[in-house]
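Pasting the structures here.
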Structure 1
Amino acid sequence: MKLLKASNLSKRFGNTDAVKGIDFHIEEGRCVSLLGPNGAGKTTTLKMLSGLLEPTSGSIDFKGEKAKDLRQFIGYLPQYPAFYNWMSGKEFLVFAGQLAKLNRKEAEKSSEELLERVGLTNAKKRKIGGYSGGMRQRLGLAQALIHRPKLLILDEPVSALDPLGRREVLEMMREIKEETTILFSTHVLHDAEEISDDILIINAGEIAISGSLGSVVGESRQPIIQIEFESQPADWLKSIASYSFVSEVNIQGNKTNIVLKDMKNGKHAILKDIVDRKLPIRKFETAQTTLEDLFMKVVKA
């Protein structure tokens, strides 16, 4: 069932079209990642959906709700959440709950439950100014969930975290998606592959690709050979691009990904070439294109 539908959604800042009449929908009970390079329109789109930014044109339908203000149904965590550092973690959550129109008793109860859920019970009386980056992000998640929203929107939720903090937040998102629809933006494609059901790739303000993660990656999947050389054989790499079974050659230093149309014939021919030419290699592996490969193809188009 569709939870949210955006139709011809656009946003202009002066003479710049940040978002250009995009159409997409989010199914209830799904975890959706919004992917795109910096400046693609991700944050602008999320702010319009969360009610923090008025669209220039277009419409947002939220499960048939007639209310103009949809914020009561949506929890939002910005990329850089702001807190009152002089408040304790619990004081902030109770305050946020009351802003979301919970009464004092409801806000207290929900705050205690969420503090335990995000692992901050022992720090609930500590001033937020003394929280680490990971603790602040977990508190931000609790704030976004305080009124039990139907849709949780997260803007780059792990971008500023160290590996441990990132893992903690991802694990919480994995739990939350079992009961709440999630839409989150990220530039860490591995995270999107790890927890997403669906993906939206936006580029230059337009939706380039949308669909379930499995189907989108599956439809674009191609066999590849990954080779690491001791020193890059530039002339040979340039020559194999003309082979009939080679679709694309991507070079990064001494590492090369060769996208193939035919893995069986291509692998044998390339191996023979390497042996005949006595090219020094450290690694030779077969694989398939990933979400990252698809993303790079889209943003370079």
Structure 2
Amino acid sequence: MPDLPKILVIGSANMDMVIQTSHFPKPGETIIGGHFSLIPGGKGANQAVAAARLGGSVAFITQLGTDVFGNTSLENFKKEGIDTSRIRQNPHQPSGVALITVDGHGENTIIVAPGANNHLREEDIQAAENYFLEASIVLIQLEIPLQVVLASVQMAKKYGKKLILNPAPASQLSAEYYDGLYMITPNETEIELLSGIKIVDERSAKSAAAVLASKGAQHIVITLGASGAYVYSEEFTGILPTEKVKAVDTTAAGDTFNGALAVALGNGRTIKEAVAFALKAATLSVQKLGAQSSIPHLSELK
């Protein structure tokens, strides 16, 4: 049996409080919702779980509180087979939480209280240097302090490691984040903020991706929801479609995509093959409710 690709994920961990509702309330309006769920989430955690379930050997760098949410999250990571040795529990900060509403069309609104996630530091990255050395792929998002993201980008560059930056939640990034960056995976909202170009068709997607390439990103993958993904690289440029399905909840679709993408690239697949694999995983995830509860296992993709 071949060795599993080593995926190092750096990012946030939250507990998601999810309410299903027929429609989103207007300002000042109270509505009666439906089913309530308490589900482990957070972009970093979701991507770590996705990578683990889809065939990666995953180590995760994050910070939790010492509260019940933090303890529950830590146990869940261990059950998923994730290396938790670089996860720190902060006794002075609560664990991150997210309040999520999901409407009848599977769309969601999310409010995050970062808690301990905001206290991840550059020193946590320096202390994990050996993990960077061993990693096939490094995967990171923007739900943690930006100086930690930059320190990770620079550490990956130092050791010639492929780092995937998922620029979510959307945020402006200075030129140093793109310097030597292997891959960036924005959605339509994020690419518009980063490039200044609104995505309306394949031509505008190409123009927006070219802006990020000019800043130093080697490969750009723009996720387009139900329309698939636009890839911009020397190896392949164009839209890869995805299967049309009825979405139940899109909460962790992007995280599933990124975790799957990291594993496929770590396994040596081409970018086109890796994106196709990631799209398939994301399509499965939107057909289930919740964040980590919706992430598929590798056996479901075969």
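Bear in mind that the values in this text are calculations on the coordinates, not laboratory data. Computed from a predicted model, the values in this text were never measured in an experiment. Cβ atoms are built from the backbone, for glycine too; each structure is taken alone.
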Mean count of other Cβ atoms within 10 Å over residues 6-13 - structure with the largest value, from 1, 2
2
Comparison of 1, 2 by FRET efficiency 1/(1 + (r/R0)^6) of positions 78 and 270 (r between Cβ atoms, R0 = 35 Å, to 0.05) - largest value held by:
2
Which of 1, 2 yields 0.05 [FRET efficiency 1/(1 + (r/R0)^6) of positions 86 and 214 (r between Cβ atoms, R0 = 30 Å, to 0.05), calculated]:
1
Have a look at 1, 2 and say which one yields 4.3 for distance in nm of label points 7 Å out along Cα→Cβ at positions 126 and 286, as calculated.
2
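Given 0.20 as the derived value for FRET efficiency 1/(1 + (r/R0)^6) of positions 30 and 222 (r between Cβ atoms, R0 = 30 Å, to 0.05), which of the supplied structures 1, 2 does it correspond to?
Structure of origin is 2.
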Entry that produces -0.79, -1.19, -1.59 once log10 I(q)/I(0) by the Debye sum over Cα atoms at q = 0.18, 0.22, 0.26 Å⁻¹, for residues 166-261 alone is calculated, selected from 1, 2:
2
Matching 26, 24, 19 (semi-axes √(5λ) of the Cα gyration tensor in Å, computed) against labels 1, 2 points to structure 2
Could you tell me which structure in 1, 2 was used to calculate distance in nm of label points 7 Å out along Cα→Cβ at positions 102 and 134 as 2.5?
1
Comparison of 1, 2 - label where FRET efficiency 1/(1 + (r/R0)^6) of positions 110 and 182 (r between Cβ atoms, R0 = 25 Å, to 0.05) is highest
1
